[in-house]
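What follows are several structures.
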Structure I
């Protein structure tokens, strides 16, 4: 008896997202200002600072969703379409935001196999990570991992040469562009999520292919 294989159409998760990083200022009204920033609600950012302190309420190595975006200002939230982070001072030094690639959690428990196509151009610089969750409740992938918000780093297997990129270190993109496909082990996963960190240069397209 021949077993049929259910292969889903390719899904485009991110199409030609260009790096967007710029200096910003913040106020105790929770408003962040950058002229002509080009951001939209639901974009995801990380923030850094040099020679000083971030505005109180913001932290490095933390993902924030853009809310209330106008041409020159926006606010950020710890959750998608959530309430604004309470910024209580302007901080010191020079502050920079980085728009990251950050997918929603994708339900995969009906699939046997899932992978991602990663296509970059313009000398992309970033690190790409995959995360999985095993709980029945969708975690907040933008928040820190905890006993009640459980998700885990997952290794990515490059199908070109079967090399593995460790889940906690990700795929380093250091200016040499790639067009590769990476398999993710979803044996016990309910949801999978893909993100970048320090996406400062270049253009990224991310697609997903699954079979059941």
Structure II
């Protein structure tokens, strides 16, 4: 009962905020970019109570620490879009796979480390946008991404991924934007990329990929 009351009070208060989208009195989207003063990290724990949230953008709020996926966002079963870019989050990409309905994920411009979770495509099959650029991610260029058939944008630029760019990338038929610049990739340019008929933007600079 106390949690339900806290939820109702939170939704009522947030309805007065700029950047909060509501439908029939329920909060469906949060677009709280660069708040002045920045959002309190304590607010994050409360967001998990807003069960009908579908889109969240908390970019540029000086939020830090480990990604609060499990504690804050995993209970939001309708969540389709999450942007936490340009904050100060650090550590590995843990619990991202709990966001099973996600279509757009932007964690760029943070301080995230480690490899991409191998089971990410298995649990996020509808992912269309994946932006992890400008972090400190590393490891082999993830072959598992070949299973993200809905991808339209893939940006892993400005990290430390290594290995070769494999021909399976040409099988991501819906890809429109691909940025793998400023990594440690090497080998030959895969001719299979020419099969990407919808590709509008390709950036592979500052690697050792040979044409």
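Readers should treat all values here as calculations from the given coordinates under stated rules, not as data from a laboratory. All values reported here derive from a predicted model rather than from experimental measurement. Cβ atoms are built from the backbone, for glycine too; each structure is taken alone.
Quick notes on this one:
- Structure (I, II) behind the derived value -3000 of helix-only ellipticity at 222 nm (-39500 (n - 2.57) for each DSSP H run of 4 or more, over all residues; to 500): II
- Value 60, 29, 27, calculated as Cα extents along the principal axes in Å, assigned to which of I, II: II
- Looking across I, II, the calculation of distance in nm of label points 7 Å out along Cα→Cβ at positions 104 and 184 that yields 1.5 traces back to I.
- Answer label among I, II for the case where Rg/Rh (Cα atoms, Kirkwood Rh), for residues 112-167 alone, calculated from the coordinates, equals 0.93: II
- Structures I, II were compared on relative contact order in percent (Cα under 8 Å, 6 or more apart), and the highest value belongs to I.
- Comparing distance in nm of label points 7 Å out along Cα→Cβ at positions 56 and 192 across structures I, II, the highest figure is found for I.
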